[in-house]
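Peer 1: Have a look at these structures, which come just after this line.
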Structure 1
Amino acid sequence: MVFGEALAILAGDALQTQAYEVLARLKCPAEARVRIIEEIARGTGTVNGMIGGQVKDLEAERRWPDAATLEYIHRSKTGALITSSLVTGGLYAGGSTTEIQRLRDFGRAIGLAFQIVDDVLDVTQSSEQLGKTAGKDTASEKATYPALFGVEESIRQADILVTAACNSLDSFGERAETLKDLAFFLIQRKK
């Protein structure tokens, strides 16, 4: 790091704080704005959020986690951010309670599928193919789906999640095609 770990942490803190300033100025009804801020705080937070998932991930290193712990870690990391992004978009657009829940269901499913595929790629692709260091999870003895279930079963689980995710958006009709295409793109990365 050029400026050191302490400044890197403070920069992250500052950027997160600034995000809430930006959200507070959203041009939408006040109730939607408050719900959007709450959703982003939950997605980045400590319980079921990205920070909590990262902590649990660090704690699980060099241990053999059970399936429930592994799913919690994966749903709480990138999965929580993906879910928050989808839900906040629905809130901003004035979606109904049912529509927001469908977006949440979609986000939770593709968020977990994304993490599973990311785990699979870490053990099946080269560093050149990935654009990052391959095998890093295995080297640091991280909790991963392939370590617990094997590559083939991990891929099968990701496929099931994406199918369920897309089914949750059926009531949106053609308006959901881009999201469904995104979901299928996420799992096509495994090939």
Structure 2
Amino acid sequence: MSDASKHDDTLSGDAALARPYARAVFELARSSGDYRAWSDSLALLAAVVANSTMRSLLDNPRLTRKDAAEWVIRASGEDIGEAEKNLVSMLAENGRLNLLPMIAALYDSFRDAAEGKVEAEVISAQPLSEAQKSAITDVLKQRLGRDVQLNCSVNEDLVGGAVIRAGDLVIDGSAVEHLRQLYSALVH
């Protein structure tokens, strides 16, 4: 099993639970025509529940679900509206506040798809030049038929090459993967 498959398996449980909430929020945003406001609100709420101090508070078994919602709403300040407060209350009532980061990520992917965009993650063994980034962007744009936003990072453990993830597409061109394939072919 590849690292990408392992990563997808660990996320699939939370993603499956978060997807209906993200879809509902996306439909609300689509009907109002304001995707940006919900992106900002969900990012704020996700950051609030991911905060280590808030996480400790929310993990306290003596905290009621109603109180958990109130703490998250209070910590979010005046930057969220009634619809966002209702979402927090519903998530708290269902014991799902921990899903807010996944809901935010899924919402952003729905938004990107609606706006004809895709976010691509490129992990390379060494920093990419601007020419390499541009070439990767062009190839992905042609292959996916969407505007591409690259997020690049470096992982020297790859030895050489790169791993590219864009939506459901995973291209593992790392030297480590090539060595795994070679080993597998030699053993079998």
Structure 3
Amino acid sequence: MIENQKILIEKAYEAGFEAEKAYGGCAQCTLIAVFKTLGIENPSIVKAASGLAGGGGRMCDGVCGGYSGGSLAMSLVFGRRASAMDADNDDKITSMEMTVKLRETFIKEFGSVNCGDIHKKLFGRNYNMWSQIEIDQFNADGAHEQKCTSTVGKAAAAAVKIILEEAEKREMSLEDIRQKTTD
């Protein structure tokens, strides 16, 4: 059993909030928070998540970067390995089931996993994230002070909670979780 799970979940929220506040890039910041909390290092997947911010390419019409970052983090631990594409179907299913749990968390909290829908709920409107005037308004409306920061924090906390629940079922330690990310 992994001790201090509640503390780890709180740490993930705080790390996600602070990363989004400092750097922006919701998918990357969610990954950074989950990895920091669980002691995982994988700079390549953080880099690969660059284009997922703002619903993908800052277009706000795709899934929230916090959601996609959380799914990537969970799948890194429990997903299907490239070296075993024909053999790891149970892990493939597990990572999908975990993503469904994350989706349910987002639906309960925000009513959607779509970036634009979440913006509408948090800000009362959408933004053109390719217009500097709109980006300035987005920031003035609290994007990186409370709104997107708390969304990333919640995404990271939910992903860590779901990872810990699966690890508990498998009687895994934190070290076991870390090891699975290098398989």
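Just so it is clear, none of the values below were taken in a lab; they were calculated from the coordinates. Because the structure is a prediction, the values reported are computed rather than measured. Cβ atoms are built from the backbone, for glycine too; each structure is taken alone.
Peer 1: With Rg and Dmax of the Cα atoms in Å derived from the coordinates and found to be 19.8, 62, which of 1, 2, 3 does the value describe?
Peer 2: The read-out was computed on structure 2.
Peer 1: Sticking with this structure for a sec: FRET efficiency 1/(1 + (r/R0)^6) of positions 74 and 146 (r between Cβ atoms, R0 = 25 Å, to 0.05) computed as 0.05: which structure among 1, 2, 3?
Peer 2: 2
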